[in-house]
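See the structures that follow.
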Structure I
Amino acid sequence: MIFSKEELSEIFKTKVEKNVDDICIDSREAKLGDLFIALKGENVDGHDFVKSAFENGAVLSLIQSENEDYRDYEENLIKVNSTYQGLLDLAKYNVAQTNAKYIGVTGSIGKTTTKNLIYHLLSKNFPSEIYVTKKNFNSKIGLPICAACMPRKTKIGIFEMGMGAIGDIKNLIKIIEPNISVITHICETHLEFFNCVWDIAKAKSEIMETRIPQDAVIIPADSAYTDFLKNKAKNLGAKNIFTFGFSKSDAQIISQNQFSDRTEIVANILGKKIRYCVNCHNNSVIPNSLAAILAAHAASKIDLQDLANEIKNFSSANRRGEIFEKNGITIIDDSYNACYTSVRSAIESLSKYSGRKILAIGDMKELGKNSRFFHENLSSTIDKFGVDSVFACGELSKYLFENLREEKRGGWYENSQKLSESIVSKIQKGDTILVKGSNSMQMNKVVEAIDHAL
């Protein structure tokens, strides 16, 4: 149970007769004991699915307008002026009952992996007292759902915070105020919604703007915005400001040796030489592992080396750099999302493999007016790191394909389905295939097709 009927009655100032075990906003995912919140979106109105949610097991529904379809469930309806505000009320009430320390994670890339890594590092020592946001629930809807569902016994809560405009993160920290904030990286992701990367840096820095000074702020050292972030944290009174990366910093990579199944790291973290292994070949995970160690240490005071030792047991989330081998062919499934910086990093990781190196790439979305430039410019990275063949799909990726040298042109296709049909007939034993693209390009179909063909 996450809310008793008495608590719901108090929150919504009306008589409620049911306890609830969970919250859902998708009627297809409703189950016994759920509170279904009928949110009104631009394209979908949750009120159209209230009856379906009840049929799937929901015991209550939060609504802001009546509908003939669910008249039979009158006693199970909670009527409010705004269902979104009702969700916020649930989240804020629950947070007020929870005596937890919060870690907030944002950044242009690496948020979800870093959040999950922090959770991994802490969960061994606090197995039942750590809470982490579900999947990539980091938006104005996803974050309050997670905040509302957080167990009251939570001692450390780890929350991912995303944004699409100036002010988004400022609104999120009104729900969850981080005691420790982590900014993984700042780059061109979502540039379609901002004038420049500088505006993205300012929007990300809102995570520091809590009502009381934060215990720690953790920021990237390998960034054009490091000084801006450090100065803002200092002006806001942060008790500790830590930098991480390959440049001179509080947590700095000294050396890395890559093997077929791991990368061995030597780092200087807060003045101590720390050795550990990363079982992932995505280069962006390496600096972010430093951020995770710093955040976990700041929250728990667990020994730095003890935290680092746990990294070898961590694996990336689905479609975020997963590696598998089948019949002598290696597939790197990094199909969840893509921007110029993350694709370049992934191509550099691909270059460490022996044998023929193949890139299957879909459009990088949300790059704004410079989309063509970013796609064309990837050709130099492909040359630099020795990619042998490129299979591309989507209108933007055509710019990249046309900018490639002839011998590297594996094929261009309208969509990932057509790319899939072609690539499976052209791969061979010993190949390593990196699959990358924005989520809307459905590059996971390419991974599935290769897997099925092998």
Structure II
Amino acid sequence: MKKIIAILFIGTLLSCTDHFADLNTDKKSLASVPGESLFNNAMERFYHTANNNNVNFNVFRLYAQYMAQTTYPEESQYNMVQRTIPDNWYQRIYRDALVDMKEARRIISAQETNATTAPIQKNKLAIMTVNEVHMWSTLVDLFGDIPYSQALDFENPNPVYDDAQTIYNDLITKLDQAINDIDVTSASFAASEDLVNQGDTGAWKKAANSLKLRLAMRIADVDAAKAKTLAESAVASGVFSSLSEDLSMEYISAAPYTHPAYEDFVLSGRSDYVGSNTLIDKMNALNDPRRAVYFDNNLGDGVYEGGVYGTANSFPNSTHVGSFFYTATSPGIMISCSEVEFLKAEGAARGFNMGGTVEELYNKAIKTSIMEWGLSSEAADAYLAQESVAYATAAGDWKQKIGTQKWISLFANGGIEGWTTWRLMDIDGFNVPEGLTYDDIPKRLIYPINEATLNGTNLKAAASKIGGDSPKTKIFWDVN
């Protein structure tokens, strides 16, 4: 009897061998993922991290002192450890964005091409390089020296930390090559494959040049000659120049594809943030027309009173931020046209050929910012006519004049550029939380706690090289 059962069992197995592969294939999971999908996923993760307002990730609207907190002010008191903020940035950018981008590059590079598809493939790879440069430069701007040359290698869990300035120089070289490689007469990603520019190759070339101009201004205090060459070539090649042009991701009204900060202001059901007295006091003093769009009029009669930065504040008794952060479809802005105009004004102040005088470009930058918020040209002209705003009479040297107005203009961005404007241009007016000193305002993020465990030897070497793993340690471009 046992032999019969065994024979029947073997017969059953043999009779099913024709369908064995079908039975053991997961019909619901993709066997392979298109490179274009990985590109989109990497971009979504990067833009989400840079634009949200989650205290576990993006604390930079607090570091830029655009906002103050209500119940829990630890982040505006510069506690980076409690919520492992540096660790979360490493995970989101290295693990989620850059790894996906690397795999997308491998897949797209391996695709067979012909005379028609080769230019499309080349454009895709160049656009990916532009965004990889953006991601890597963001990590450098946050931490300084980081794993770079040996990063993203699963066979090497202990990558060395590369010198930040050396990384920047390599990124600029790659960005230049990408700009040269982008052919605006050829297609690139299909509209559905590109969450940012919907396959508009010309828009990507302008974005690349605008990023190049930003990086040029980053290094202007440490390598003026190189910065001049880069800035002038970026402007000559074509940067953002009209209100409709920027580098941003459009969001929709349906979760989870809403503006990242909308999740934290609306979907969370919490009331954790108000406008900061640092920004509101400055805008009040300058009679800035953007107050009406940056902030809510919840206190009535055109009164704007920010929460005291670095302390717990009353939500009902402080000015709330405006509808931008309470609207699901607000854009996730990375580089705006007004930022580009401010970068050009800075270049002109340094003697670079930016296509206008310092005053002309300063005026254009402010006017562009005001009009980006839907306000009128007349409102911009009235603002610029004030002695406290006009370039000839505003307080301070060119860094104070341009830096202050640039900082105000960057309110809608994710906060990194506003904080960086303070770091680079040393603008006056930042407040110091009680019990701290001005020197305690962070110049960088500390390295992730996990790195001390997983890559301790290389982290210690990096910390020693930069002068200590401290928030007070400056990034290489911050020399003043």
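Read the figures in this text as sums done on the coordinates, not as results from a lab. Every value quoted in this text rests on a predicted model; they were computed, and no experiment measured them. Cβ atoms are built from the backbone, for glycine too; each structure is taken alone.
A few notes on this one:
- Top of I, II by distance in nm of label points 7 Å out along Cα→Cβ at positions 128 and 280, largest first: II
- For 3.5 (distance in nm of label points 7 Å out along Cα→Cβ at positions 48 and 408, calculated) the corresponding structure among I, II: II
- Given 0.10 for FRET efficiency 1/(1 + (r/R0)^6) of positions 232 and 296 (r between Cβ atoms, R0 = 30 Å, to 0.05), calculated: source structure among I, II: II
- At a computed -14000 (helix-only ellipticity at 222 nm (-39500 (n - 2.57) for each DSSP H run of 4 or more, over all residues; to 500)), which of I, II: II
- Relative contact order in percent (Cα under 8 Å, 6 or more apart) derived as 10 - corresponding label from I, II: I
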